[in-house]
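Chemist: These notes open a run of structures that come right after.
The numbers here are math on the coordinates, done by the rules we state, and not lab data. Bear in mind the structure is a predicted one, so any value in this text is a computation, not a measurement. Cβ atoms are built from the backbone, for glycine too; each structure is taken alone.
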Structure P
Amino acid sequence: MAHHESVDGYIATFPGDVQEVLQEVRRTIREVVPDGEETISYGIPTITVGGRYLVYFAGWKHHISLYPLPHGDEQLQRDLAPYMAGKGTAKFTLGEPVPYDLIERVTRRLADERNSGPA
């Protein structure tokens, strides 16, 4: 696994069209958590809040992944169902429209869970 010093460095390793998608995923997440910090963890971009990870995103050959997924919101679970790729992972196929609104909802729910949970 290649080591990347920054989210920018990670994104730069992908073809231009994939970079655009990754940048939009990044912007979408940052709109929800503008105070989040960016880092690389487990070799992929990670947004942290208060020093704890909130959400990871990654580019792959044929898809973009988002981890983890929130619990408890039945409508959100139904909306995520077509993108589920294992427990806690959403997979968005490259070449198909990326549901950025769904990524926003996932991030918002994760942030809400973090804010309502134990410190």
Structure Q
Amino acid sequence: MGVSAPMVGSMAESAVLFLAYNQIQDIIKYANNMKEDEELATRQLCLAGGLSGAVVSYVLTPVELIKCRLQMQGYLPELSRSGTKHRGPISLFRHILRHEGVFGLYKGHTGTVLREVAGGAAWFGT
């Protein structure tokens, strides 16, 4: 599996996180009739960070689900209904889609959203 899958996941996470953060900052400025070069208050930065965390959770949940299942498949064979070990993330991704549908990729999403909202608010607020 190597380092390629975590790198791709990290790149996607960072791209979505910072794109969302910048867009949300623009929306907050627009909603408060602020100039483009005006600085946001700390509470507004926390809001932008928390909302960007919520957005990025839609990318992170499937990535982390696949990563965790790949790590645990040797310990919990029931994670694979067919009983076969998946050799990598693409194999497991296809398996989840085939057997659980798109919603299967979002198991654990609530926890990821809560973590990312709190983390984003703290990170960008400070």
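Chemist: Looking at structures P, Q, which one was FRET efficiency 1/(1 + (r/R0)^6) of positions 51 and 91 (r between Cβ atoms, R0 = 30 Å, to 0.05) calculated from, given that it came out as 0.60?
Modeler: P
Chemist: Could you tell me which structure in P, Q was used to calculate helix-only ellipticity at 222 nm (-39500 (n - 2.57) for each DSSP H run of 4 or more, over all residues; to 500) as -12000?
Modeler: Derived from P, not from the others.
Chemist: For relative contact order in percent (Cα under 8 Å, 6 or more apart), the calculated result is 37, so let me know which of P, Q that is. Each step should come with its number before you reach the end.
Modeler: Numbers: P: 23; Q: 37.
Computed on structure Q.
Chemist: Name the one structure among P, Q that distance in nm of label points 7 Å out along Cα→Cβ at positions 35 and 107 of 1.6 was derived from.
Modeler: Checking each candidate, the match is P.
Chemist: Here FRET efficiency 1/(1 + (r/R0)^6) of positions 43 and 67 (r between Cβ atoms, R0 = 25 Å, to 0.05) has been calculated and equals 1.00, so which of P, Q was it run on? Can you show the working numbers first?
Modeler: Numbers: P: 1.00; Q: 0.15.
The value was obtained from structure P.
Chemist: Rank structures P, Q by percent of Cα pairs over 18 Å apart and report only the one at the top, that is, the highest.
Modeler: Q
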